[in-house]
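Student: The next part holds the structures, each set out as structure tokens.
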Structure 1
Amino acid sequence: MTNAMANGNTVLVLGASGGIGGEVARQLRDAGWRVLALQRGLAAAQELRDGIHWLRGDALNAADVAGAARGCNALVHAVNPPGYRDWDRLVLPMLHNSIAAARANGATLLLPGTVYNFGPDAFPLLREDAPQRPVTRKGAIRAEMEAQLRAASETGLRVIIVRAGDFFGPRPGNSWFSQGLIKPGRPVATISNPAAPGAGHQWAYLPDVAQTMVELLARRDTLPAFTSLHMAGHWDATGRQMAEAIQRVAARHGRTPRIAAFPWWLLRMAAPFVATLREMGEMRYLWRQPVRMDNTRLVAALGREPHTPLEEAVEASLRGLGCVDCLGAPPPAGADRDNRGSLSASTSP
């Protein structure tokens, strides 16, 4: 039995079937936590899979969340409406359920945050205390989520928010990496780069983000009641460095793809018919100017930031998405080949 299990650490992860939620759930499991997760449509009331206890329930149902969170020390709120749909109706009710459940159990609530709640006036170097003046509907909802969490922390709830750049990884869910730059399940022939020339961009490797969250939860009793922290992740200073890293990794596997500008015009044409594309278009302002995150507070809290070298992270991501193995090259020893090409519509940040 690990120390964590001996200490009775139990966590409920909402959104565990998606990108960041799934990665956090697996890493908490590996760190010795007892991990619970909700899943709609589960045949049985509960099921044990891969060391995670899945419970039948819905994050929109207050009773389901309250029941699942009973006895938990922490709650990870990593759930979002699928495919960007109905944010205005669903996001805040889900958060209210998590706040109530965490409060009832004296549990720490952890939220994977985003930069959407900041407007251009907070850039280019983004700090945690920058004014939140969002310029999109989704950003306004994100800002309201954080405001409600801050208010809850003033009446006894412990809150941790970790903001990071655009996610990429072997299991990324909805992400610019897997839905913009490349095409999962295919060899990389063209890399569509969304960044304007010279506009630096912040990226975050999902396993590093999850490890950071696990380490913060282990130190939760030493943190302020409301803790908001930024990850530096991978800084793409030119707006092309991520695309060039993908190009180099693909070249090692026998193919050198070209780098092309992202077809924003096509996205605009399809946006009236596809909610995901419409929301992606609203975030274009984040690709037109440098947005770099200051991780000074995170380093002070942990002593360092978990960080996987860029090309190693890109290699693992392309392999996980089925873009390398399909070239016929053998995977490196110990590579995780599970869930290749799997996508989740529930975890876009």
Structure 2
Amino acid sequence: MRQSLGQLLRRAAVGVLSLAVVWAPCGSANAAPAAPAPEADGLPFAQRYHALQHGGIVRAANASATCRTTASSCRDARAGANAANGDFDMTYIDVDRDPNTYNSSRAEVALPAGSRVTYARLYWGGNLLAGEQKPWQDNGRVLIAEPGGEYKELLADTLVGHRVADGADAFQASADVTELVRDSAPGLYTVAQVNVAMGRSAAGTWGGWTLVVAYENAAEPLRHLALWDGFAPLGGRSGVEMPLRNLPFAAGAGGRAGLVAYNGDRGTDGDSLVLTADESAPAALADRANPSDDVLNSTITDAGTAPARVPSYANTLGYDSDVFDLSGGLPRAGDRAVLRLTSQRDAAWAGVLFAAVDARR
């Protein structure tokens, strides 16, 4: 396939440009323009974080785009009806009343009392091509505001996954925000300027953000905490795996597992998140909000319930950030488990997998 000048420039930048996180408020007169983050067509899934500690993993998430309310079917979709982003003229979610931002949304990091943050990472991504083409140079840049705080410019601190395929121009970027989250008060985080196109196309408009937070808490069980990320297409029978090795867990161990994925459509079945542990039979994770054969159904849920976020549309039209209860998925003791996310019909992308599993003492 013929490559555009932008694609060639992206490839030339990989391995050359440096990255940084900018904690000054956006618009600082002394801030130097940042170079675009280096990118790669695909990022294999690799472990980003691991810890054995009393505590767990929580996350906050929201979409950055939704349908226009001029269509009555849009109101039904937002309320939870089966619908796909390609069915609508899509526009931005913008809740901050700041004329300098074109998209923004909010969500809460709900940490148990007495917790200490040990790691936090923000992931953001979406589709750059729909009714408009967004510039790839902005993929690695986003704004974040802690509860009660002002926007800070955040730059990707690792390779950005960016792939042009199936009519979409898709990306995911991420950055370490441990210090910011550790020093912040409880409440809603706001993320703005996610580089997502608006308009209508067969590939659809979709995108959003997820803030994953690992914490330590002496009142909670000893757990293995693991976070994996990458950027991989899930079309056909391809999938991504998160292997948990040398992590002894007892029979009947509890815990949670989560995913972040892009462009899953509600009502299009054939996608699943399956847990396989040693000699136990594979268990497809599901709950009342996520059928076992349609986990990529445009939802942001926590064990089947809706976490606090603004806005809180039931159908996010192409953005999934879900947490599943592992109860019953680990009937036998062992030290190896694998989470596998697959999609047979949705032209979806996988971005993040994480787990918190009770450890054997």
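Student: Hey, mean count of other Cβ atoms within 10 Å over residues 150-157 derived from one of 1, 2 reads 14.4; which structure? Before the final figure, lay out the partial values.
Tutor: Values: 1: 14.4; 2: 19.6.
Structure of origin is 1.
Student: Moving to a separate point now. Mean count of other Cβ atoms within 10 Å over residues 126-133 was computed and gave 20.1; which structure, 1, 2, did it come from?
Tutor: Numbers: 1: 14.2; 2: 20.1.
Answer by label: 2.
Student: A follow-up question, please. Assign the value -1500, calculated as helix-only ellipticity at 222 nm (-39500 (n - 2.57) for each DSSP H run of 4 or more, over all residues; to 500), to the correct structure from 1, 2. Can you show the working numbers first?
Tutor: Working: 1: -10000; 2: -1500.
Derived from 2, not from the others.
Student: Comparing relative contact order in percent (Cα under 8 Å, 6 or more apart) across 1, 2, which is largest? Each step should come with its number before you reach the end.
Tutor: Details: 1: 21; 2: 24.
With respect to relative contact order in percent (Cα under 8 Å, 6 or more apart), the highest-scoring structure among 1, 2 is 2.
Student: Shifting gears a bit: When mean count of other Cβ atoms within 10 Å over residues 94-101 is computed for each of 1, 2, which one produces 13.4? Intermediate results must be reported in sequence, preceding the final value.
Tutor: Numbers: 1: 21.6; 2: 13.4.
Computed on structure 2.
Student: Here mean count of other Cβ atoms within 10 Å over residues 38-45 has been calculated and equals 17.4, so which of 1, 2 was it run on? Don't skip to the end; give the middle numbers.
Tutor: Details: 1: 12.1; 2: 17.4.
This value belongs to structure 2.
Any read-out appearing in this document is the output of simple, stated calculations on the displayed coordinates, not a laboratory observation. None of these values were measured; they are calculated from a predicted model. Cβ atoms are built from the backbone, for glycine too; each structure is taken alone.
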